[in-house]
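**Q** Pasting the structures in now, so scroll down.
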Structure P
Amino acid sequence: MANPLEGETVIQKKVNSSFIGTNLEEHLRSNQIDTVVIAGLTTPHCVSTTTRMSGNLGFDTYLISDATAAFGLTDQNGTYFDPETIHRLSLATLHDEFATVMTTEQLITKWTSQE
């Protein structure tokens, strides 16, 4: 598990979005941060909700596909969907509408080429 650096801001959430019930938006805006990079679990739940809110709030949002994951799900008819299918479909619903979906390597390449 990663530990925050000394003096690093930590935002603790209690619901499925990092923006609900926290000061995340206020912290980002007051520090003139306009880019949000999202990683975590699970793609169709907390990751999706945070990504949608970030995009809707106007942040330049990147969702890192290889730093997120999903669990398998069973629908109301008993049909099972494996974790990879759930993950890929969740990413597809977010890409180019709420965020840019890319891998860790793609994001690093993008940012290092802008320096």
Structure Q
Amino acid sequence: LINFSPTIFNNRIINIHPSLIPAFCGKGYYGIIPHEKALEYGVKVTGATVHFVTLEPDAGPIILQKAIYVKEDDTPEVLQKRVMQEAEWEILPEAIKLFSEGSLIIEGRKVRIDKNG
């Protein structure tokens, strides 16, 4: 895609990010890096966020989030796997379902879920 711009598809592209935005996100925070930073910082809770894509990385309106506890013996790799299995794999399909049903109401930065949508 040459000269691709998310503004063309405003509120039509979703992304999953392996942290609870606004923590450990933005330019350069992808793959295992958010998990490494979460462990370095000593957080007790992390998770995943599904959000709409904007020009600024990880700054779009948040659709869904799911938190998981960080364990004392977590390594970045173990934490990454748990976030994927316990959070990402649950909220991404749910967000896609809500989007396809027309249940997401975007009001500025906020996304409301209309279960009657």
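Values in this text are rule-based calculations from the coordinates and carry no lab data. Note that the structure is a prediction, hence the values are computed from the model and not measured. Cβ atoms are built from the backbone, for glycine too; each structure is taken alone.
**Q** For distance in nm of label points 7 Å out along Cα→Cβ at positions 18 and 74, which of P, Q scores largest?
**A** By distance in nm of label points 7 Å out along Cα→Cβ at positions 18 and 74, the leading structure of P, Q is P.
**Q** Tell me which of P, Q gives -7000 when you compute helix-only ellipticity at 222 nm (-39500 (n - 2.57) for each DSSP H run of 4 or more, over all residues; to 500).
**A** Q
**Q** Of the structures labelled P, Q, which one yields 20.1 when mean count of other Cβ atoms within 10 Å over residues 50-57 is computed from its coordinates?
**A** Attributed to the structure labelled P.
**Q** Okay, moving on. Starting from the value 3.9: which structure in P, Q was distance in nm of label points 7 Å out along Cα→Cβ at positions 42 and 106 calculated from?
**A** Value 3.9 for distance in nm of label points 7 Å out along Cα→Cβ at positions 42 and 106 corresponds to Q out of P, Q.
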